Every structure is written in structure tokens, then in C-alpha cells.
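Just below sit the structures, each encoded as C-alpha cells.
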Structure 1
């Protein structure tokens with residue numbers, strides 16, 4: 001897919017990865033960019049910034065609420081017509097182990113997993129009828145590997161990738177394209193208090209603009225895995241090649257960063 005002249009929606013679009021994607025899509029000549037976020041001020045600022053390059057619309061959206069995503073999709077279609085690319089990007093990080101509260105587990109599950117499901121429910125009927133449509137779901141390298149210091153993040157990102165795989169398998173032959181974005185550390189508000197990105201930053205902290213370039217390339221080639229940190233593919237191969245050895249290496253990595261997580265109360 002080339003994003004020029006396409007109608008695109010980005011959740012979590014007012015900051016971080018989502019903001020970089022919105023800016024790049026506008027730069028590439030998208031017909032319309034819809035910025036969905038819970039941050040009204042951030043939405044307004046970004047819409048004003050990109051509206052000279054693409055039609056732009058901001059919609060306050062809580063992705064943990066299915067009704068909000070339904071309204072987002074309906075409003076976009078009413079304003080600009082069919083959605084060509086939906087970037088289900090909003091996500092949160094919750095540190096801790098299995099003892100994280102039930103409420104915190106549910107919140108991260110709703111945002112990191114159910115939001116992708118809600119979006120698919122709202123989008124797929126129209127996309128399948130047209131025989132085309134693209135879903136870009138943001139997960140994390142943690143979903144392909146794991147996340148030292150956060151059971152909720154590791155679990156929900158694995159689930160997000162599992163759902164994206166299922167979508168591709170189930171609807172790929174019916175014109176639906178699916179990509180899953182799996183970065184390591186990216187310089188955003190989520191990582192600003194982790195110094196070099198913590199354990200996810202062992203290969204360096206990536207700027208959001210560099211990630212957006214990888215997304216453009218992935219969409220153009222219509223690849224499933226979008227890997228801004230290409231080393232992740234090697235780590236995946238090591239994991240599947242010798243699972244026990246890989247687990248041993250991850251334990252060593254956990255030990256290396258244990259003090260950092262202990263200091264932060266995780």
C-alpha cells in the first residue's frame with residue numbers, strides 16, 4: 001500500500017509513535033488523517049500542524065470502550081468515506097509480576113488487546129464488502145520475545161500479535177492486509193523515565209520518525225512483521241531455534257536489569 005490519497009485513522013495519535021505516524025502520513029499525501037486520542041489538547045495541536053498537507057480530523061477516543069471506536073469509525077466514514085488504513089496504535093505499559101491488581105490487568109488487557117478486537121469488529125464488515133482494507137496493529141518486540149519486569153505487558157503484547165496473525169490467516173485471501181508493528185525502545189513518553197529504554201533499549205533508543213519510515217516501507221511491501229529494530233528477527237530465530245537456551249539468556253538479561261526494576265518499585 002502507498003499511503004498517498006488514502007483515508008487513514010491512527011489511535012493514540014496525539015503523541016509518541018502515533019504522532020510520528022500521523023505526521024508522516026500527512027507528509028506522504030494521505031487524503032485524510034484522523035487523529036484519535038484521549039488527549040484533546042494534543043489532538044488539536046497535531047491537527048492544526050498537519051492540516052496544510054492533508055485533510056485532518058481529531059476525535060477524542062478511549063480505545064478501551066468499544067462504543068468510542070464504533071463512533072470513531074462511523075465519524076471517519078461520514079466525513080471522508082471508506083477507511084483504507086486503520087492504525088490501532090494506542091497502548092499502555094504496566095510494570096510488575098503476576099501480583100499486579102486485577103483492575104490493572106483488566107485495564108492493560110482492554111487497551112493493548114481488546115482495542116484491536118473492537119477496531120476489527122467495526123471495520124471488517126465494510127472492508128470485506130469492498131474486498132480491501134489494511135489493519136496496522138501496534139504490538140511490541142515484547143510480544144515476539146518477552147518483557148523483563150512486566151508480566152502484563154509481555155502477556156498482552158503476545159495476545160495482540162496472536163490476534164493479528166489470526167486476522168491475516170482468516171481474511172488475507174479476502175483482500176484484508178494486516179501488519180503488526182513490533183519495535184523495541186522508542187523515544188516516547190512511555191520510555192522517557194527509563195534512561196536508555198531499559199531492557200528494551202539494549203539495541204538503542206529509536207526516534208519515532210525513524211520508526212515511521214519503517215512503517216512506510218512495510219506498508220509498501222505489505223509485510224506482516226514491521227520491525228523498526230531488525231535485530232528482533234535474529235532474536236526470534238534464536239528463540240525458536242533453541243528455546244531453553246533462549247530462556248537462559250533472558251534470565252541473565254533479567255538479572256542485569258534487576259536493580260533498575262527494584263529501584264522503580266516494580
Structure 2
């Protein structure tokens with residue numbers, strides 16, 4: 001089975017990594033539109049056009065399913081993509097439902113790109129599950145660019161995070177929703193800004209479970225991971241360019257990351 005993953009850049013590797021860990025026997029294709037990244041600060045129409053063109057190329061690779069491993073692209077055009085292709089298209093969304101369910105009366109902070117925060121998809125999600133209005137929203141657009149530059153814990157990153165959080169009382173939050181796949185790379189740094197018992201809620205594992213439930217695919221432990229095909233803005237790419245990101249993910253302690261079941 002061939003499964004494709006699309007993201008504006010390297011953020012979607014967090015979802016691909018989860019898929020390979022769960023079911024290594026498949027053929028995976030990863031498309032990073034790094035020449036046009038980041039998407040989060042662009043107009044919705046431009047993101048819609050870029051995503052459509054990228055996914056049209058992905059469709060030529062004959063995937064059995066496509067994961068739009070980008071919260072911004074999902075928020076802007078997931079329904080259009082689902083109508084466009086004959087194979088299943090799985091999207092990402094901020095894990096608000098789980099975060100609210102697990103925090104009872106305390107507040108939840110949703111970190112995402114500006115465009116994700118502005119789009120109606122998130123507003124509808126909050127209307128459904130945040131009836132007591134316990135969520136706050138925070139745009140963290142520059143983390144995407146930092147991740148693309150492999151800057152995960154530099155002075156510039158720390159200064160940016162501190163500046164973005166300066167008007168927020170971090171002690172009041174029981175959960176932080178990582179509403180962009182790039183943000184998981186910064187979990188160790190973000191962890192130092194919040195109380196020790198705060199929950200970081202990430203959607204990668206839940207999205208992958210939803211993918212395999214949709215495909216009704218079962219893992220075979222004896223199978224090894226097949227070669228992953230990589231594309232950068234429609235051009236074939238060397239896997240070595242992606243290695244530092246997988247190494248970063250492997251080094252992150254996932255114990256404090258909850259997962260979100262998108263079903």
C-alpha cells in the first residue's frame with residue numbers, strides 16, 4: 001500500500017514518523033513544499049492554490065491515501081481536496097476536543113499559525129467543544145520558519161517564544177494544544193515555559209490511527225520499513241536532508257505528549 005503525506009515543509013514528518021512506527025510495511029511518499037513555506041502567514045486563496053497544485057502532483061504517484069499533515073492546509077481546503085481525488089484524504093486539526101475533555105475547569109492554550117486560528121474550521125471546533133469558553137489562542141508563526149532552518153533551541157527561538165508568551169499567565173493552563181505539526185519539534189523548549197503538570201496535546205498519533213482505521217490496515221511486525229520517497233516542491237529529494245528532523249523526533253521524550261483520536 002502506498003500512502004502519501006503532504007506538508008508545507010518539514011512539520012509533516014512528525015506524522016510520517018508516527019505512521020512508520022505504527023505500520024512500517026507500507027510504501028510512504030513525503031512531499032514538502034519548502035520552496036513556498038511557510039503557509040501560515042499567506043492569504044487563504046494562495047494556500048488553497050499551492051496545496052491543490054502540490055496534491056495534484058502527489059496524485060500522479062498513485063497513492064492509496066493522502067494525509068494532509070498540515071493544520072493550515074487542512075483548515076483552508078480539506079473538503080475541496082476530498083472531493084477532488086478518488087482516494088481517502090485525511091486532514092489534521094488542533095486537538096481541542098481531547099484537551100478540553102482532560103482539563104475539566106482549567107484553561108487550554110491553542111498554539112497554531114495565524115491562518116489556522118483565523119479559519120472557520122477551528123471556530124466551528126471550538127463552538128462544538130468549548131461551550132464554557134476555556135480556550136485561548138496564540139499565533140506562533142515564526143516557529144515554522146525556525147523549524148525549517150533546524151533552529152530548535154537557539155537564543156533567537158527562546159527570545160521569540162518568551163516574547164509571544166509575555167502577555168499570557170502560563171500558570172493558568174492545564175493543557176497546550178500544538179496546532180501545527182512543526183511545533184512538536186519545540187516541545188522540550190515549550191515545556192520549560194509551563195507548569196510541570198501541563199499536558200501537551202499533539203495530533204500526530206491520532207491522525208495516523210484514523211488513517212489506518214480508514215484503510216483497515218494491520219501492521220505486520222516482521223516487515224521492515226520500505227524506502228520512503230521524498231519530494232521537495234515536486235522535485236525528488238535525498239533522504240539525508242530529512243535525517244536531522246527524524247533524529248530530533250527520536251530525541252524528544254513523548255511521555256508528556258497526549259494524542260488525539262480524530263475519529
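All of the numbers you see were taken from the coordinates with simple rules; none came from a lab. Please read these numbers as outputs of a predicted model, since none were measured by experiment. Cβ atoms are built from the backbone, for glycine too; each structure is taken alone.
Work out which structure the value 2.9 belongs to, where distance in nm of label points 7 Å out along Cα→Cβ at positions 27 and 171 was derived from one of 1, 2.
The read-out was computed on structure 1.
Compare distance in nm of label points 7 Å out along Cα→Cβ at positions 3 and 123 across structures 1, 2 and report the one with the greatest value.
2
Could you tell me which structure in 1, 2 was used to calculate semi-axes √(5λ) of the Cα gyration tensor in Å as 30, 20, 18?
It was calculated from structure 1.
1, 2: which one has relative contact order in percent (Cα under 8 Å, 6 or more apart), as calculated, at 17?
Matching structure: 1.
Assign the value -16000, calculated as helix-only ellipticity at 222 nm (-39500 (n - 2.57) for each DSSP H run of 4 or more, over all residues; to 500), to the correct structure from 1, 2.
Going through each structure in turn, the value belongs to 1.
Assuming 13.6 is mean count of other Cβ atoms within 10 Å over residues 155-162 as calculated from a single structure, say which of 1, 2 it is.
The correct label is 2.
When distance in nm of label points 7 Å out along Cα→Cβ at positions 19 and 67 is compared over structures 1, 2, which one is greatest?
By distance in nm of label points 7 Å out along Cα→Cβ at positions 19 and 67, the leading structure of 1, 2 is 1.
Suppose you compute Cα extents along the principal axes in Å, for residues 11-58 alone for every structure in 1, 2: which one lands on 25, 17, 13?
1
Given a value of 2.9 for distance in nm of label points 7 Å out along Cα→Cβ at positions 211 and 243, calculated from one of 1, 2, which structure does it belong to?
Going through each structure in turn, the value belongs to 1.
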